[in-house]
Structure I
Amino acid sequence: MKKPIIAKTSLDQEIEELAAGTGQNTLAMWAADCAERVLPYFEQNFPDDRRPRDAIEATREWVRTGVFRMSDVRKTALAAHAAAREAHEYDPARSAARAAGHAIATAHVPRHALGAALYAATAVRDAADPSDAGSATDREREWQYRHLRELRETGNSP
């Protein structure tokens with residue numbers, strides 16, 4: 001049986017519901033944190049390609065400053081997704097780059113944060129030993145859920 005393109009877990013609906021009641025800046029910070037956790041999967045294979053890292057940094061900069069230029073957001077997101085396409089058969093690297101692309105896109109559309117988290121979980125799944133892939137994915141989604149709750153409760157985003 002072929003694995004699904006995107007990792008699925010029992011927490012998906014709860015995370016979506018929690019995100020629905022969360023402000024855009026908090027979602028962007030969460031998306032950047034999710035993407036940054038899996039960025040090593042990309043950078044280990046493509047150490048000279050900064051596009052996903054630049055997307056995460058741009059997300060954090062947007063949260064800090066509130067400066068939004070659609071052309072910059074679009075350019076940075078598309079660059080991260082281009083890096084993902086160029087990763088070809090390196091599934092964890094590809095998903096990590098996609099997570100970064102969705103993180104910056106959260107500045108434009110808040111629901112992109114969910115994409116960042118799902119791609120991050122997918123990167124974890126694809127990097128794990130196949131016998132532990134389901135558990136690794138569940139642990140990642142549990143961390144994502146807890147982290148989003150913490151960010152909401154502590155107000156750790158502007």
Structure II
Amino acid sequence: MIKYVSGNILQSKDQYIAQGVATGSQEGLGTGLAFKLSSQFPEIQKLFKKYTRNTKFQAGDIFIGEIKGRFPGIIYIATQPDMYHAELSFLNKGLKELKKICKSKGIKTVSLPKIGAGLGKLDWDNEVKPLLESILSDSETIFNVYEDYKIEYEN
């Protein structure tokens with residue numbers, strides 16, 4: 001199920017926050033929401049760096065980072081071949097994998113930004129949103145999509 005919400009994704013009460021990132025070895029998630037997540041959750045960033053040094057992180061791959069007893073966990077989805085743009089085919093593969101993993105792990109809630117449509121430069125209304133709806137709308141997991149990102153002091 002998909003719900004479109006407004007607010008600050010960094011204050012999410014969901015089990016996980018999912019974010020699109022570039023493929024390959026991640027020496028840092030230095031822009032946008034990925035940077036904010038790596039700053040707020042440095043332990044998960046360290047786990048992700050270790051993982052990508054030892055494993056190929058390719059189109060549509062998923063990394064789940066969690067610290068025992070601490071929520072939310074972070075899910076990185078390989079949606080970009082480089083740091084400058086996302087690929088719809090990568091996003092398609094990653095969302096299908098995300099849905100499968102959520103079902104197998106019994107994940108009830110995941111927060112998503114307008115994945116691939118910010119710094120990834122994909123078109124939200126004509127490409128990303130229809131893809132999200134076609135893949136995730138029939139899932140038992142609730143995907144809270146932050147279509148309107150606001151921080152607490154904004155109206």
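What follows draws every value from the coordinates through simple rules; no lab data is involved. Everything quoted here is computed from the prediction, not taken from an experiment. Cβ atoms are built from the backbone, for glycine too; each structure is taken alone.
Tabulated results
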| read-out | value |
| --- | --- |
| Origin of the value 22.0, where mean count of other Cβ atoms within 10 Å over residues 13-20 was derived from one of I, II | II |
| Which of I, II yields -9500 [helix-only ellipticity at 222 nm (-39500 (n - 2.57) for each DSSP H run of 4 or more, over all residues; to 500), calculated] | II |
